[in-house]
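Next up, some structures in structure tokens.
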Structure P
């Protein structure tokens, strides 16, 4: 897959292509439907499939401080798109100046002059250009002028997770914020994953017999609600069953919210400074403060056993 950071990175001899545009945070099942249609149409026309996305998230530039919780970092996003057959990803730096670009100028500068779009594939609610003034109807009008087709793909309708609500990044964030990682996985088509670097914490877990890796998550990460979760820990090339604690550690009157991973039945695992990822499989219980540390340790033992059971069930 080719990865371009800005219009200037696109090869000068780039030919026609099928394009889809959007933030695509999460690359959830609705996104996957659009991306697969883009790839299928590109193969039919014998041209590459290109995704145009943005960094940072447009809302952070237009309304500073409103950046939504991040479901997937850009690197992970491009990996997921590559798995779906996308040939190139163009990441446009979203600046205040760029936000002023009119829908007409966006079409000409991006789709016509640089990507030479032969077809553009979008969802029904797609908006673009200054103040989101452009929509799929306007895009179709422009296509008649500049010789490209516009195809609109309806999104999947979710099942139990959203009560019939279309799959969306907003729905996924809401489920994650509520700790419903099972529902989020239904929308995403895979477990929700959190990335970060392991840093030194208070090391209380080690003292209690359950050493944990303190995962410093990436900025804006969508971290599930406080609680204990059964998870997979991806670290140093291994996929390890893990019990994850999210929260402020109320037993010790903590203030800072952390993500702490205990690799089940692994001893001597040194992950300090390593980049890791956590796949959240199932919610186990809410965080709570116990009467004694001994009671906490007893509950942790039960939590780890419950995590073993849930992970084993997920594997089966």
Structure Q
């Protein structure tokens, strides 16, 4: 199995490192969901994890619920799910779903492809539903990649790996640049929003004040508010708060850090301020959230193989 969960009696969400299957080169693995069910116990699959590699999943039959960063997504045939490194995800019931799972490390792609495919974009869409030519092109790319992955030994190893990298590049580039219906193309975010988004990603643990970001970027708060509302459909303040809350959720679920340590890590003056902030925005206290997430994870065997 590609990834092995690190043993930890605390029931925290484990980081899952990439490890190539025995006898295969590192970097990419392609399997069917039937293969996944046969290789990993159900209780291990339904436990939340935080992998350090990418997951691409598409269904060919059935349906599946999948949780990514504490949001549930309903998958149907033709949908594509993209889970990026560092995101917390959890498998739903796989009994009635069939499809293809592609796992890959980001460094298997050349830098130009990785940039063009936005593979390191923390705000990239989790779920996509391509149609028409997009859907056909993605299906062909996934099928070709799967065939090449399972053709190990038919070509010299270096050529085999090069072919896989190129086929993966086609897949992620296509997925990142869906054309969509001709009459309703998705608008590209403007530079103001993109600069604000990147600044928030870099500094959300230092400041939650929109005024600080406006000063940092040389914009007025009104300009940031307008750009964020247009691109993301929410206020600039809400955008910052959502990023802080997401990180708090990840830390609460993923680690055994105390609320005091998390409060300090996220730039709060004290644990009480952090607790009030988190409770106001989520409807539950940090401790209640941690208990709920870990309770949902269940009491799976900490030495089990998983993805």
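Nothing in this text is a laboratory measurement; each read-out follows from the coordinates by a stated rule. Model, not experiment: these values are computed from the prediction. Cβ atoms are built from the backbone, for glycine too; each structure is taken alone.
By the measure mean count of other Cβ atoms within 10 Å over residues 63-70, tell me the structure among P, Q with the highest figure. Could you put the intermediate results ahead of the total?
Working: P: 13.0; Q: 18.0.
When mean count of other Cβ atoms within 10 Å over residues 63-70 is computed for each of P, Q, structure Q gives the biggest number.
Figure out for me which of the structures P, Q the number 3.1 belongs to, where distance in nm of label points 7 Å out along Cα→Cβ at positions 111 and 175 was derived from the coordinates.
Numbers: P: 3.1; Q: 2.4.
Answer by label: P.
Tell me which structure, out of P, Q, gives 30, 50, 19, 1 once P(r) over Cα pairs in 20 Å bins from 0, in percent is calculated.
Details: P: 30, 50, 19, 1; Q: 29, 57, 13, 0.
Value 30, 50, 19, 1 for P(r) over Cα pairs in 20 Å bins from 0, in percent corresponds to P out of P, Q.
Given a value of -9000 for helix-only ellipticity at 222 nm (-39500 (n - 2.57) for each DSSP H run of 4 or more, over all residues; to 500), point me to the structure among P, Q it was derived from.
Going label by label, the one that fits is P.
Identify the structure, out of P, Q, from whose coordinates distance in nm of label points 7 Å out along Cα→Cβ at positions 167 and 271 was calculated to give 2.8. Spell out each step's value before the answer.
Working: P: 2.8; Q: 5.3.
For distance in nm of label points 7 Å out along Cα→Cβ at positions 167 and 271, the value 2.8 is produced by structure P.
As an exercise: FRET efficiency 1/(1 + (r/R0)^6) of positions 151 and 239 (r between Cβ atoms, R0 = 41 Å, to 0.05), calculated from one structure in P, Q, equals 0.60. Which structure is it? List each step's numbers first, then the result.
Details: P: 0.60; Q: 0.35.
Working through the options, I get structure P.
Computing relative contact order in percent (Cα under 8 Å, 6 or more apart) for each of P, Q, which one ends up highest?
Q
Can you rank P, Q by Cα Rg over 2.2 N^0.38 Å, for residues 47-214 alone and just name the one with the largest value? Could the numbers behind the result be given before it?
Values: P: 1.28; Q: 1.14.
Largest one: structure P.
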